Structure P
Amino acid sequence: FIVGGNGKVYEGTGWLHVGAHTYGYNRKSYGITFIGNYNNDTPTQASLDALKALLRCGVERGHLSANYHVVGHRQLIATQSPGRKLYNEIRRWPNWLEDVSSLKN
C-alpha cells in the first residue's frame, strides 16, 4: 500500500498477494509506504489518519489480527525508511513493537 500526504491510500499488491518490500519478511507482513521524505518532513495528519483507517480495514476484513504489530522498515533491514519523523510518530502507536527479535526468521 502507498499512503499519500493527501490522505489517499493506493493499493500496490494489496492484502491478497505477497509483496517484495522486505527480504525475509514478505510472507509474514504487509509493506506500507508513504510518499515523501520523512527524515525532513513531518507526515500530514491526513496521511496518518489514512494509515490508521487502512489498519482498521485490515482487521475488519480479517487480513490483520486484532493484535497486529507496527514496526519500522529500519528495524528489519539497513535503511533510513520510514524516515526519522515518521518513525518517531509510529513508535507512539499502541501496536508498536520495539523488540523485533520475535519476528526474525
Structure Q
Amino acid sequence: MEAIINASDFIDLLKKEGLVIVSKSFLESNSEKSLIQKRLDLLAKKSLTIKELLDLQLLPVKSKQAIRKWIEKGTIKKSEVATGSDGKIRIQTSFLKRLGYD
C-alpha cells in the first residue's frame, strides 16, 4: 500500500525535527573540509596523543597498537615520545615531517 504525504507537511516535519536535505556532494565536500581543518588544527600542536595522531588519517596504520609498535621498532624515536601529565603518551608532531607524512 502506498502512502502519499503532502509536500508541505513533509517540509514542516523536517523543520520540526531540525533536518535538512542536502546533496551527497555537499556532504562529501564538507566532511573533507572538516578533516582538512582538523588536520591543520592538530598539526599546529607540538605533540599529539595517539588518538589525535590516528584522527589525522595521514598514516598507513590505523590502530593504537600499530603506533605503539612503531615506537617499539624505532620508527617513532624514543626522543619523540613522552608521557603527559594526564598519563597519556604524547608524540612530537615533528616525526611526521621526518617520515614524510606532513
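Given a computed value of 23 for relative contact order in percent (Cα under 8 Å, 6 or more apart), which structure among P, Q does it belong to?
Considering all the candidates, the number was obtained from Q.
Assuming -15500 is helix-only ellipticity at 222 nm (-39500 (n - 2.57) for each DSSP H run of 4 or more, over all residues; to 500) as calculated from a single structure, say which of P, Q it is.
Structure of origin is Q.
Looking at distance in nm of label points 7 Å out along Cα→Cβ at positions 56 and 88, point out which structure of P, Q has the largest value.
Largest calculated value belongs to P.
So if we calculate volume of the Cα convex hull per residue in Å³ for every structure here (P, Q), which label has the highest result?
Q
Comparing structures P, Q by FRET efficiency 1/(1 + (r/R0)^6) of positions 24 and 80 (r between Cβ atoms, R0 = 35 Å, to 0.05), which one has the largest value?
With respect to FRET efficiency 1/(1 + (r/R0)^6) of positions 24 and 80 (r between Cβ atoms, R0 = 35 Å, to 0.05), the highest-scoring structure among P, Q is P.
For mean count of other Cβ atoms within 10 Å over residues 16-23, which of the structures P, Q scores highest?
P
Comparing P, Q, where is distance in nm of label points 7 Å out along Cα→Cβ at positions 8 and 72 highest?
Biggest value here belongs to Q.
Read the figures in this text as sums done on the coordinates, not as results from a lab. Source: prediction; values computed, not measured. Cβ atoms are built from the backbone, for glycine too; each structure is taken alone.
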